[in-house]
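Once you scroll down, you'll see the structures, which are given as structure tokens.
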Structure I
Amino acid sequence: MFPWTAFLPYVLIVASTPGPNNITSMNNAAQKGFRRALPYNFGILAGFFCVMILCTVFSTLLFALVPRIQFAMKILGAAYMLYLALKTLLPSKTHKVKNSNGSFIAGAALQFVNPKIMIYGITAMTSFILPRYTSIPVLICFAFFLAFNGFVFTLCWAGFGSLFSRIFSEHGKILNVIMALLLVYCAVSIFF
């Protein structure tokens, strides 16, 4: 059975936390307005999907060539989730991004230099998906799900940036503790 109760919190937390996509999307929408920032966000979706496919291919080849690496990848995935949990609990620095041109191409190109989504994709594939599925259509669906989930949160950051800022400034500590505990749960559940 697929571990949805561990997979979904991991995906939602990683996609919703600050990273290059969310910060630049919020910045573009603040500067240009939500509608004029949409091409950038659609570029993020297209690039994100391409990177998720590449992460899927890489992870699949890694599992096929070195079957014994599965346990090591689970350990690395769990370690990454615990690192994210720790980082979530520590005081954060303010996230400011310089102007970007906000085009579709800029949004897509950002994905190929965005380490957060690469680690996100490889961790999701090696820790949750590949141990249970090998069908190419299923793997493509999961890759799209991961990309679309990230896209939804970039839209949220663009559309509700000021609201998120207010909520996090008022209730940041409790939200960080909840997200950190969920990440620890995800890390532990990889092994069950």
Structure II
Amino acid sequence: MSDIIDRLESLFLRRGAEAYLGEPVTVAQHMLQCAALAQAEGAEDTLIAAALLHDIGHLTEGAEGEYTPEDTVDKRHDQAGAKVLEGHFPPAVVEPVRLHVAAKRYLCAIDQSYYGRLSEASKHSLALQGGPMSEAEVGAFEALDFHQDAVRVRRWDDGGKVRDLRTPSFQEVRPLLVRLAV
């Protein structure tokens, strides 16, 4: 159990200070802000953990999830993150991480004003990720377990981009991850 927590902490420490492409925060600041937003909203511990870990795929070895302005293909950081977490956390943590990109595509499809609220970096990655869902994709997404949780994580994802916002550190949220690890 502590192996995965140590690995996650190592990723935060080694790569978390990297710029979060096109946003005024680092990757770690973004992820910690998302967790703080979930906590402030009174979310369950599993959703706080999902909010914290939703972009862990950006920090994985080889940076397969990291985006640059020159990218022309999706690097599937959502899938890379879920792969890191599978077998170590319950589905209530893993699945919102896996589905948070799909949730952005979903929200763009069902709410025409949502796209206009996305940052430029998020609009760029959306284009790489397939753009807004089709009607059939919306139906399939709504049939998935944890789709509503993924939408909540996505909304915190949108809000977690505030320069110099004070958040708990990884060390402060580590006990929550220890409690949830399987």
Structure III
Amino acid sequence: MTEVAFYGGSFNPPHVAHLLAAAYLRAIGGFDAVLVVPVFSHAFDKQLAPFEHRVRMCELALAWMPGVTVSRVEEQLETPSLTLRTVRKLHAERPDDRLRLVIGSDVLFETHKWHAWPEIEALAPPYVLGRVGFPHPEAPPPVLPDVSSTRIRQLLAEGGGARELDTYLPRAVAAYARERGLYR
């Protein structure tokens, strides 16, 4: 049985914490594969860059990492995107895999907002990654830095902050976002 980490998110844009999470899942989490799944239409109505751009940025950011695949599965599903629908679809497509839902410790405080959280837990037991600034009694110690996607988008919109962007954003993602005027 293949152990698969289902790592969903906005990836708006994908940044260093996303890369570190994928590497951690492969190297330390013991997963055979990491499936990165950009959300198609956010369930909590967040404004996002177009799906095509977020998928491409994920591909640019993660292409070098063996065992990590970017999935477009959510574009095939009813909107808004709900994790339960995605998990069910992945189970149907990958019946021989053991699926685990990757979440940050910050999400443990919000599971009551998720549609059918108990069913999600049963189908894809959560694999929790500790995040700096989000301690939780059920979470391991932090392994992910506190990187703000909001701050990254602000810097891209302002056309500045090159030093900060160079620290948090993969070069290929920064170039892609700038060339297409994303987040302006």
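Every number in this text was worked out from the coordinates using simple rules, so none of it is lab data. Owing to the predicted nature of the structure, the values given are computational and were not obtained by experimental measurement. Cβ atoms are built from the backbone, for glycine too; each structure is taken alone.
Look at relative contact order in percent (Cα under 8 Å, 6 or more apart) for each of I, II, III: the largest one is in I.
Quick one: distance in nm of label points 7 Å out along Cα→Cβ at positions 57 and 89 came out at 1.3 when computed from one of I, II, III, so which one is it? It was calculated from structure II. Consider the structures I, II, III: one of them gives 26, 18, 17 for semi-axes √(5λ) of the Cα gyration tensor in Å as calculated from the coordinates. Say which. That value comes from structure III. Quick one: helix-only ellipticity at 222 nm (-39500 (n - 2.57) for each DSSP H run of 4 or more, over all residues; to 500) came out at -27500 when computed from one of I, II, III, so which one is it? It must be structure I, since only it matches.
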